[in-house]
Structure P
Amino acid sequence: MASFQKKPLKILMSSPRGFCAGVVRAIEIVEIALQKYGAPVYVRHEIVHNRYVVEDLEQKGAVFVEELDEIPEEHSDRPVIFSAHGVPKAVPADAKSRNLFYLDATCPLVSKVHVEAERHYADGNEIILIGHSGHPEVVGTMGQLPDGAITLIETVEDVNSFQPASPDRLAYITQTTLSVDDTKEIVSALRERFPAIAAPHKEDICYATTNRQEAVKEIAGSCDTLLVVGAPNSSNSRRLVEVAMKAGCPNAFLVQRAKDIDWTTLGSMRVLGISAGASAPEILVEEVIDALRERYDVTFEMVTTKEEHVSFKIPRELRQAAAE
C-alpha cells in the first residue's frame, strides 16, 4: 500500500498575536480572587471573549452571570468581578446598593476612554463614540454619562447623516478594538464635516489591536490562506480577518478551535498565515498547528513586526494575595 504523502505547507506565524496586557490582567484578577476568597467568585459577563478561557475559569470556581440579580442572595458576600470590557456606571452603583464586594477588571485602556468621555462632557462637548452597537465595551462607555450625551457612529454614512446640536462643540472617542484603517476613514469624514472636532490626546484604539493588525498586514499578501484564532464575539479577532482580506489575502477565516476548521475551504494552499485575537490563548494556536501537522509537511517562519512589553497592575485588594 502506498504511503500517504503530505503536501508541503509553509506557515507564517504573525507576531505579536494572542493575549494582550488587559486580557492577562483580567484573567489574573479572577484567578487571584479565587485563590484569596475561594469559590465561587462571580463574574459579570465573559471576563474576556473566549470560551476556552471562560470554561477554564469555570472549572476553577468562577460563575459567570450577565446581570447582578442572577447572583443568589445567599452568595451576596461573594466577590463579583466586572469584565475587561468595562461596565456602565449603573452597574457598580447597583453592586453598592446590594452590598456586593466587587473588583473591576476593566482594561486600563478602556478606562482611559471613559475618563476622556467624562472630561469632554464636563467641558460642554457633544460626544461621538466610534464603535459597534451592542458591543459590551460600547455599552460600558456610553453608560459613563447620562442618556443622550454620547452618539454612536458606526460608519462614514452615519457621519454624513449626523446632525449635532452645536457643530463647534464636538469631540470624538473610539472603541479600543476597531479596525485602524476603517476608523481613520470615519475620523477623516468627521474632520471634513466638523473641522473643530476635538480628538483624543492619544489614540483610543489600543496598542494590542493596532500591533496585531499591523502584523497581519505584513504577512497577508504572502499567504494563500490566513487563519485567525479567536471567538466570533471578539471584536478585535473579527477585525483581524477583515484586515487580512483587505491586505491581500481573500481566503481569511476566524476559528475558535482546531475542530472548527473547515478543511474544505482551505483549498490547495502552500502558504498559510496564522494570527490570534487579543483574548485567544496560545494553547489554541498550538492546537491548530498540531491539526495542520497531521495533514501537511509543515515549515515555519516567524514574522515579528513589534515587541510588546506592556503590563498592567492588578487591583490593590489583590496584590498581597498575588505576592503570596
Structure Q
Amino acid sequence: MPAPIPPDEEDRLAELRAAEVLDTEPEEIFDRLTRLASRILGTPIALVSLVDADRQWFKSIVGLDVRQTSRSEAFCAHALSDSSVLTVPDATRDERFMDNPLVLGHPDIRFYAGAPLRTSTGHNLGTLCVIDTEPRELTEDELSILEDLAAIATRELELRIVANTDRLTGALNREQFHLLGEREFRRAVRHEQPLSVAMLDVDHFKSINDRYGHMAGDRMLATVSQCCAQVTRTEEALGRLGGDEFAIVFYGTTREEASVALDRVLAAVTEESTCQKAFRDVRLSLSAGVAQRSQEDRDFAGLLERADKCLYEAKGSGRGIIVTDG
C-alpha cells in the first residue's frame, strides 16, 4: 500500500534539497548514529533515510548493501505525516506492508521503527530507523532512545540548511550553488542527460535601491526569490550568486524547455498578484540568459560563464527578455 503524499510535499522537498546531502559520501556524524541505534536497540539494520520525490536514499547504512530504494516500497515514506515514531511489530501482519517486496524478499523485513527527522519548520525529511528480520517491539525507553538519536540527526541536517542557504532570500548561497551545479554537471555527463543553466538579474536594481533604500531593495530580492521558487520545479535548484543576481540549474532540461520555465518566472515577477503588490509604483522585471551543456564544456563553471554572457546580451537588448546560447 503506497504511502500518502504529505500536504507539505513541495516545501518538504525544497528543504531536503537545501540540506545538500542527497547523493553525498558517508559521514561519520551520521554513521555514529546508525551504529549506536543498531547496537543499543539490538537490530541488524539501522538507517538514516531521506525521502526524495521518488526514492528513499540512505545517508548512513548499517546492515544493508544498497544506497536507495523506490519510494513506493519505503516504510519511511509512511512516517512522513507523523510526528511520533512509526512502529511495525510484524510487517507480515500489517496490510500496508505485507505485500511489500522488501518483506516478501531481501532483506526480509519483519520489524520496523522509524523516528521522523522533523525540522523546526515542521517538515519531515525522512527517518532514523531500525529494522529486524524477526517480529518484535520496542520498550518506551528504547523508543525514547531512537527519538533522541533522530533529534541529533535532524539538528545536523538543519545546520546544513542554514550553512547552505542565503539568509536574505532563502536560495542556495553562491558556494553551495556552485557545488550543486558541478555535481549536476558530472551527473548529466555520466548519464548523457541535457543540463541547462539560467542566469537572472533584476533590471535597474541599483536605481530602485537608490530611490527606495536598501531595506526596500532587500524585500524586493526576497520577493523575487519567492516568485522563482513558486514557479520552478523542486528539482530545479535556485541560487543567489550575489547582489541582485540569481541562477537556476535545470537538470534533464534543454535550453528550449528552460526558456519555457523562465517565461513563467519572468511573468510571475511582473504580475500584480505576486511581486507588484509589494512595490505598486515600481515595475519589476528580470532579464535572463540560458546556456545548455555541450560536448565542449569541461565543467560547470564554463557552462555558467556562457549563461552569464547570454544574460549580458539580454540586458543590452532592452531588458526583460531571455537570451539563449542556441
Structure R
Amino acid sequence: MLKETIYAPIQSDLEAIEKIISEQLRDEPNADILAVNEFILKAPGKRLRPALMVLMFYASVLDISLISKELVRKLHQAAAAVELIHMASLIHDDIIDHAPIRHHQPSIQAKFGMEIGVVQGVYLYALSLGLLSEAGNIEVLSRISYAVKTLCQGELSQVSDRNIIREISVYMSVLEQKTGVLFAVACECGIILSGASDLFRKKGALFGEKLGVVFQIADDYMDFMGDEKTLGKDPGQDFELGEMTLPVLLLLDSAKSEEERIEIEMLMSDSRSDEALLKLRDRVYASQALYQTKEIAVAYLEKAEGCLEGFSDTIYKTSLEVLLGFVEQRAFASHV
C-alpha cells in the first residue's frame, strides 16, 4: 500500500534518496565493512521518515514550479541522512535488546557480533553527518542534531526504567522522545527546506510527533499481541526485557481490587516466563485494554490530522492523510 498509493507522488524522489543511501554504503574500500553495508541494504525497511520529509516539503512549498534542482538535491541528502540515523538507531536498539532478528533476517549484532554492531551504528551516524554537511543548511543540521540527542535520551530513559512500573504519562513521554522526535524533525526539516512559514513548520513537526507516537504504540502493541509472521521477529521481546507497554499498563490501571493488581504485577515481574506472557495476554483480551490502546492511538492520529489544516489540497497532503489510516490499519485491524 505504501508504494502504490502513499508514496506514488514522490516515487522519483524516493528512488533518488535510495540511490544516495546505496552510494554512501557502497563507497567503502574495506571489504569487511562493505559486507555489513551490503547486508543492511538487503532489508531496506519502509523508508517512512524520508518519505515524510519529502511529502511535507511538497505539501508546504509555495510554488512547485520555482523549485530548483539544487534545492531538491539538498532535500534528498537531508532525507537520506535521516534514514541513516534511523538505521543506526535500529542497530543499537537490537544490541541493547539482545534481539536476534530484524525484518525476518538476523540482526546486525546477531550476524556480525555486538562489537561490529556498536561501531556500525556510529559509522552510519558519521555518514549522515557528512550528508547534512553537503546539504549545507545549518538549521536542518541543528534540528536533526537535536533529534538525535532527544532520541538517545528516550532510549536511556526506557532502559533505565526496565522492570519498573511507570505512569502512562511517563510511557507516552518516552515514546515522544524515542520515536516521535525523528518523525517530527523529518517533517519539520522538509518544511524548513520549502521555505514555508513558522506556523507550517510547527504544524508539520507536531504532525510528525503524533504520528511517530502512534507508530511506536503500534510496535509495542504488536510485540505484545502479535505473532512472528506479522512482526518479522519473535513476539514478547519487550515483555522479556521488562519493558512495560501500553496494553499492560492499561490493564494494571483497570484492576478492580488490590489483590487483582498484585496478581497482574506478579505476572509483569515474571518476564522470563512464557506462561506469564500468555496469562497476561489472556487478561488483556478479557479487559478493555486493547480498546483503550486503540482509542489513545486514534486520538493521536486525529490530532495529527488536525495539523494538516491550512495546507493546500494537493496529492501530497492526501498522501499524508492516507498514511494516518495506514498506520491505524497496520496496528489494530486484526486484533480490536
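FYI, it's all coordinate maths here, none of it is from the lab. Model, not experiment: these values are computed from the prediction. Cβ atoms are built from the backbone, for glycine too; each structure is taken alone.
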Structure (P, Q, R) behind the derived value 26 of relative contact order in percent (Cα under 8 Å, 6 or more apart)
P
Of structures P, Q, R, which gives 4.9 when distance in nm of label points 7 Å out along Cα→Cβ at positions 65 and 121 is computed from the coordinates?
R
With Rg and Dmax of the Cα atoms in Å derived as 20.3, 66, matching label from P, Q, R
R
